[in-house]
Structure 1
Amino acid sequence: MHLKFKYYLTLCIIILMICTSYTLYGQGSPNVTLLDHLDQYSSYNDCWGYTAPDGREYALLGVVNGLSIVDITNSGNAVEVAFIAGPNSTWRDIKTFQNFAYVVNETGGGMQIIDLSNLPVSAELAATYTGFQTSHNIYIDVPNAMLYAEGSFSQPVRAISLADPLNPVQLSTFGSSAHDIYARNNIVYVSEGNLGSIGIFDLSDPFNPVLISRFSIPNAGFVHNAWLSDDGNFLMTTEETTNKTVKLWDIRNLNNVFITDEYLGPSKLAHNTHINGNFAYISHYADGLRIVDISNPNNIFEAGYYDTSPLNGGFNGAWGAFPFFPSGKILISDIQNGLFVFSFDPNLPNDMSLRLTPNNPPIIIPSGGGTFTFDISLTNNTSSTQFFEVWNTIVLPGGEKIGPTIGPINLDFPAGATVAKSSIVQNVPAGAPSGTYTYIFNVGDFPDRTVATDSFNFTKSTGPNKNTVTTTNWYGKWETQTKQMVLEEKVPKAFVLEQNYPNPFNPSTTIRYQLPKAEHVKIIIYDLIGRVVRELTNKTQEAGSYAVQWDGRDQAGQKVASGVYIYKIQAGQFIRTRKMVLLK
């Protein structure tokens, strides 16, 4: 009987893992669709893309022992068509020029030059450049046939001509420390790692590089990568350091570079950013793909996402991203889970939608100050309860931001629900300078992650000279008449016990539930033979949506073993149970 029970338990775990595999790898916003997923190797690193002259599209996927070339042309049928072996390396970087892929690593052997012209039949190693042995990152300024290679962090950047693609020639070096490089129109942006800065160099004469600007990141982490907006006016940077935000910089005046806005995903650790059009595509480690709308540089927000990793943090999950295919397909290379191919439809909603409506526009505030009113509504576009914060920001006529003057307010949004508030009153002090303001409301995780936003403008007709009024002088004088906005949330219509997330999990998971009326609530975790493992809740609660966490420990605070557990809610006459899996 004991062996049969062990067999039954193992079978239950396997079946539950299969049933929850979509949860494990399928957490995405409604506007991001998984097209393909390929996981054939033990470990992965960066990725890039190649579009052949015949229009076929290929993922160039770095793996621990080489380069995997995957035909992704037909959605739902991604297939590896070639593999080029290379030195075993945790780090590998890939870029393309003409019909060649250039591949570097940190173990040695120089830079591989791979001929892609015979795809999908084959690819071959056409040459190896040995002017250097290792490099962490490379970038190619394609119109100018220049490749820039990082030199193992503490060395200068190498400027290499690709005039003859199979025979690169080094022309010069510049800078003193680099982690990553971006280049356009002979201007090179160097992420300078532990120096905490971005160096901008003019390579119009590649034999004589010139430093034209360098700016420091405030309280910098490890300055990791940078990418230029399509119009060249803004630069986005990452720092690969926990709690360090992804920053968008206004670089139109290199003598006055400043941050316009910041973003950070739930795991608080971003890796690389890439910009295409109005969106930045961020490989955000344990948060997978994060797509950030940068169309308003003063108010960037998360427009979509897909979580590729079941892990909760650390240097795990999404390493690289590539959002530049003509078809619009997006690549993510996940360190543990391989290649993901997505589509993104910006016309579909994210998890949340927000609508801000000013009353009686246009709004003009007299010199002595005054008030205006507005309405707000927020909609949960998903099939599960969402837990977010709501807050406002005010952009002054000179571009400086203040706030929040309302919030952040913690709210639970039931599945499919819309919550709204009308005629919210906002005071504007007499000391506010004249000019046009932008009034913004956000929903997300305050202060760095916004998932939905809306705004409108208002004008103050006259006021004191801006130079005599600072934010510290009048911050806090902006307020609503009610001091705090409370959204009128709809009461749940029924008792609900949701499936825990993540599931399977390690080390913790969240259990959400809804009460249509006040009840005494008990939530208890049991093992498969019915023994009490942990009591999570035992109290009376009002109607609403709630969440509790389990950290994988028993009532005595000891870690429990891997396996299947049952959680049960009793709220009055409502009793439900569900299963979950703890994996270690």
Structure 2
Amino acid sequence: MQRENFSKISSRFVHNTNSKVRSYGSCAVVIVLLAAFFGVALFSGCSTVKPPVERQVAMTLTKSAVVFPDGVSAESLYYFSVYNWLRYQNSNEARAGALQSLKRAVKSDPGSLYLRLELAELLFKHRQVSDALVHAEAALELDPRNSRARRLLAGIYTVSGDKKRAVKQYEDLIAENPDNSEVLFYLVALYVETAEYEKALELLKDYRQKHPDDVLAPFYQGKIYAELKLYNDAERYFKEALQLEPEMPDAWLSLGLIYEFTERREEAVAAYKKLLEIDDGDRQALERLGQLLVGDGDLDAALEIFKRLRKQGDVPASINVKIALIYFQQGSYQEAAEILEELHAEYPQKQRITFYLASSLEALARQDEALKLFLSIPAGDDLYYDARVHAAFVYEGRKEFKLCEEVLNELIAKYPEKIGLYRMLASLHQKQGDDQGALDILNKALVQYPDDYKLRFALGVVYNDLGQASESVVVMQGLLKENPDDATVLNFIGYTYVEQGVQLDDAEQLLDRALEIKPDSGYILDSIGWLYFARKDYDKALEYLLKAREKIDDDPVLFEHLGDIFLKLERDDEALKSYRRSLDIKEDKKISEKMEKLLQKGK
């Protein structure tokens, strides 16, 4: 699989009691710092219990004696009391009012360290980072050794992208108190962010010696080694974390990712299933597991996983897209289209959704709608080429050959390196009976790409259709020298010899070799049957043709061959059925004449 950035995938470094991992720190500082480092945008306050309203003022007045040792003005105390009451109210208006009240309190007493810190933290929580920085720096000027101010500043610097200053604050704090686990893990996160892995590992090593039972230390060690792509070491540390805390969700998730990166799919599936035993609604585990099941071809199980995820609500559009694509792969085109139509209505500018919807509608034979959507994808979009190719197929299916050719020529002009376009254009000419035009297109393409294998194969086919069998065989023999195990080429040459009635022994060797390589090929079985027909061994011919019919039931030539064999065996009714089946697949004047002759014989 493509190597993804480990920390972007497994980004849950903020844990609550439900995840059975200790949560450190105060409120927004912890959440914003770690979320910024590990690529998630989480802003949430600490859990609080709302005191009765009548106690608010009393609490504030009692608290003021402690937090304002130098005293504050009556005006400041009033605004602080209003703030302290409003912050417990559950409405956006109350929260906005709390912020304004605290700003007024600071304005009344700009020298209050406590008020400055309260305001800085509240602004930070409201994502007003630049304003938070102003007040945090002002607080530090009031008390340069204040640890609360320094931790807050470090968090603000981190979110602002000033990692160097953030590291300096945390390094100073850890130097003063090496056992401060909260600060230590912040510093570890920043060291990883700035690629100072050795420093991070050294901190964790020292910390583990003093705190061997702290599950976060080996967990972070595993994260660091995963970032370094040292997956064996990462796996070892994640397992150590799980020995300390067997139901640590993030450790199971991280272990699953390691298994994915080391292409151990079964173990990855087992890890995600274990995580889902702990938390059956874990979104990342569900999504990763679903994706693995898709890769394993277990579409039914994957579909159930993604449906479980969708039931949680508020899922990204990508989950519904995955569900639709599974339906599409299962051939449930209507179900796929219904989901994609809803998504397209909601996200009309998402071209990938447009493309998938168009493909579903094409499969449902709703060609007008499909064509309109394919043609709506703008030039420059990653899917423009594929969309135009599909549009060409739609035109071809509707026998609008001129429009199909216009699209293909437009694509060739824009993407001359897409060699498959020349084969498509040649095939289009053949379908219109213009074999010479197809030959000219292929020869022109071969001037630019003389060594292209598929172009040369197409050339051999066109030579054969033009009745130039010897030229066709020469081309195919050249391909066989390059790839002696190409069963399709072996079959082509062998069948050509049979059709010409020449070199039948060589044809037998070629066809036997082709069947060894592709024993389930109905086309090769048909060719061998036709070889026996040429040798007048009609019973043996029928044996192979019946085997071929089990593999393919939509080839008009196969049913024509069956009709000819039944005719030789004087089984006229079965011959008639076979000819009729051939005509049902494709009109052919020659077969119609055979049928008419057979019907006349019956009279």
Structure 3
Amino acid sequence: MNIKSIISTLPNQPGCYLYYNEHNNVIYVGKAKNLKKRVSSYFDRVHNLKTTKLVREIVDIKYFVVSNEKESLVLEENLIKKYRPKYNVLLNDDKSYPYITITNEKDPMYKYIRKVDKKALRSFGPLPIGSKAKDSLITLQRLFPLRRCKGNLGKPCFHYFLNQCSGACYKEVDELFYKEQIKKVDMFFKGNIGEVKNNLTAFMNKASENLQFEEAQRIKEQIATLSFMTTKQNVEFQNDLNIDAISFLIDDEKIAISTLFYRSGQLILKDEHIQTYLEQDVNDLMQHFLNQIYKKNIIPDKLILSNEIQLINLSDDFKKIATHPITKDELKMFDISFENAKDIIRRSQISKTINIGNEQEILLQLANVSNTEKELRRIEMFDISNIANEFITGSCVVYINGHPVRNEFRKYNIDAKFTSDYDRLKHMLYRRFQKALLEKRDLPDLIIMDGGIIQIHAAKDILKTLGLEFISVIGLVKNEKHRTEKLIDVNEQEKEIKVNLKLFNWLSAMQIRVDEYAKSGYRKKQAVSLLKNDLMNIEGLGEKRIQILFKKYNTINEIKQTKDEELINLLKNKKAFINLKKYLDDYK
């Protein structure tokens, strides 16, 4: 029976469908509210490349009818687990993160786990993967000891003598003691660590005075681990809830999903997924993703999801905690997550072009579509980036024989007095090519402007001023989704470039690279600006001394690594030096 005949026999009922290839292997499992409509949609319209490839492999279809959507969801997951189809990639990654839990026992103890224990009295996390997560457990055992041994040993255990066990090994421990300890741990994970840090610092200083340098070093490491566990991220909200913000972005053949984990208002972790997109319903994809990520991780108090997700279609576990972003804080949390999703897609697009090959063929195609009648050996692309007209940065990326040459990339600081893209580009391009002429550097065969006619005219005006009209100029126009859309050739005519996939991907990667390079510039300037503002709060330092510091050093880490004598000579003020050192010791 051919595919059309099979589709004609499908019922208009909810269920699951299985696609088979010529080797009788299940290559895809899906669910549908209406089996006939959903399966038909694969064969009666144009799809992206991945979905087209899937459809070409289908030689047989089987299905199961169920009584409701909830049943179809359970059945679909079971079928995917059974057959592990190659096109159901979203469920193949079963990621879990470390947690520290407190067991629900008469004499509780800490545990380091990778799968959530629903019976635990408390669970803290998720924590970043790595050795410091386990160091965090050791620090907790030292700071707020609970039971550390099996208990009821009839004598004190080894850890008790180190003040790292409650004493349940040989005595009855008051329930109030555990309640107080757990209360301290709760406060600790909410970032209220000032008193603990002060006590540890006092112990470290005392050990140092008594020449117990190994002990002092051990406590110093504890303080560092403590800071690692409770460091507040750039984004902090006044909220005691556990909140996860999940966003997604679809880019033709890929779907990127970004999850941000907020605990007590602090962003503590982010999770990234990018998978093949086969034009599935986004509500189904999100339900699968939620099932996957929370199989081994704690379900939060609140889930912030995209407005595109129909919350009513989620399973009961998630429906009661899910919301669309409404409040100012929710919108900000979601926006940060969405920016991460965009970044995942950007990185994926760049990696797509790493092995494109045939650069000479691509350059010939570019010359043809641009109406440039010359060999394109050296190409330079320009862009401007800023945040709310601050930290304005221009960037130039250089390609030679089709390959990016990173040591030729340049960033340009643009004065805020230039208020339009046209003026900013003229300023940057004048600096660029005046210097190239004075130093007799190589000139490009082609300039690509990130933008349209205005940007092209800015380049042409400067080239005319400098007598460089022989350099060809084209533009790359983005669509409303900030993706490469069209090319404007040397005659200022728009050209479609999606018809040539290799050239399109190559130009898209170049456009992403120049955009990222510019953004890295303004992010660095923004970070320095914020740091300078922070340093202004240090008594005795002042604007003049801050300028002196940043004239000599580029980053805070360079300042931290400077010898004390050098800083004292530079600042010429002992009080400013002492206060700066205190700030540097706390800076992470």
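In terms of volume of the Cα convex hull per residue in Å³, the structure with the greatest value among 1, 2, 3 is 2.
For which of the structures 1, 2, 3 does the calculation of distance in nm of label points 7 Å out along Cα→Cβ at positions 150 and 334 return 6.9? Of the options listed, only 2 reproduces it. Each of 1, 2, 3 could give helix-only ellipticity at 222 nm (-39500 (n - 2.57) for each DSSP H run of 4 or more, over all residues; to 500), but the derived value -23500 comes from 2.
Just so you know, all these numbers are worked out from the coordinates, no wet-lab data involved. All values reported here derive from a predicted model rather than from experimental measurement. Cβ atoms are built from the backbone, for glycine too; each structure is taken alone.
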